[in-house]
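Novice: Take a look at the structures below.
Bear in mind that the values in this text are calculations on the coordinates, not laboratory data. This is a predicted model, so every value here is computed, not measured. Cβ atoms are built from the backbone, for glycine too; each structure is taken alone.
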Structure P
Amino acid sequence: MDRKSSVVAQWLAAGDAGQFDAFDELLHSDVTVHAPGGLSTTTAAAEKAVWKEARAAVPDLLHDVQEVLVDGDVEMARVVVTGTLATDFGGVEATGRRFRIDQAVITHLRDGKVAEAWEIADLTAVTGHASEPQDSAR
């Protein structure tokens with residue numbers, strides 16, 4: 001499978017582009033997304049709201065999907081996230097500097113849409129200090 005045609009890559013690309021209506025085709029309405037800083041969601045509508053907040057806080061947000069592994073209804077992506085945190089978001093204080101985060105996104109699909117997802121990232125590049133492993137800041 002071409003990594004850009006994977007559901008996980010399409011979801012991240014739609015979010016980066018601010019095309020939140022595309023989430024309706026990519027996420028189940030009752031999707032659960034596990035994320036840090038109070039950003040976990042249990043519906044597609046809530047996930048759209050978090051992405052809107054993320055785009056407002058990081059206007060140049062970009063998820064560059066490096067590779068995707070597919071095993072049945074599981075897609076796992078290795079992603080490089082870049083951007084500039086202009087305002088505080090997800091418990092991370094804004095610095096105004098560009099950041100680069102290595103991220104893994106694991107999705108479970110049902111009927112070709114994301115039913116559940118986990119976002120895991122090293123936030124050291126954003127927070128400026130080492131911390132316990134946690135999910136991504138989006």
Structure Q
Amino acid sequence: MIDFKQYITELRGPKPANSNAQHDSDHDMVDVSDDGVVRKLNSFLGCIAEMDHMLPEQTISVVRRRLASIGLTFPNIDVVEDSGNISAPLTQFGGRFGKDIDTPHNEFVNDDGISHRVEGGRSINFVYEKKENGKFKVTAEIK
């Protein structure tokens with residue numbers, strides 16, 4: 001008979017003490033300053049291109065909900081043509097507002113929560129086009 005602690009260890013395997021991730025590969029997926037994390041996110045977004053979509057707006061909405069689970073948001077995007085390329089800036093955790101270590105006493109930090117770690121911040125790019133069958137091919141990539 002094994003005790004409870006041993007059962008949990010065998011079930012989950014060793015993990016860092018401060019990790020809430022189910023798997024080691026899920027750890028720190030919110031660190032969008034790391035190019036490896038962006039590569040993993042783009043791999044996930046690449047799965048979108050494998051399917052045809054009814055409307056690009058629906059696909060953009062699904063991407064918005066999925067990225068929101070790791071704290072990334074982007075402004076509303078209006079699709080007005082049958083094909084196009086749209087880019088939108090990403091914001092992480094609603095951005096930053098307040099004081100930083102080197103902020104003057106009469107100023108505030110007010111940014112996207114990413115640009116202080118990545119020069120110029122990050123953006124998401126959507127490319128969409130209408131196919132002959134009336135459906136859309138949509139690709140998304142974080143840059």
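Novice: Supply the structure label, taken from P, Q, corresponding to distance in nm of label points 7 Å out along Cα→Cβ at positions 49 and 105 with the calculated value 2.1.
Specialist: The read-out comes from structure P.
Novice: Could you tell me which structure in P, Q was used to calculate log10 I(q)/I(0) by the Debye sum over Cα atoms at q = 0.08, 0.20 Å⁻¹ as -0.18, -1.21?
Specialist: Traced to structure P.
Novice: Once mean count of other Cβ atoms within 10 Å over residues 73-80 is calculated for all of P, Q, which comes out largest?
Specialist: On the way: P: 17.2; Q: 13.1.
Evaluating mean count of other Cβ atoms within 10 Å over residues 73-80 on every structure, the highest lands on P.
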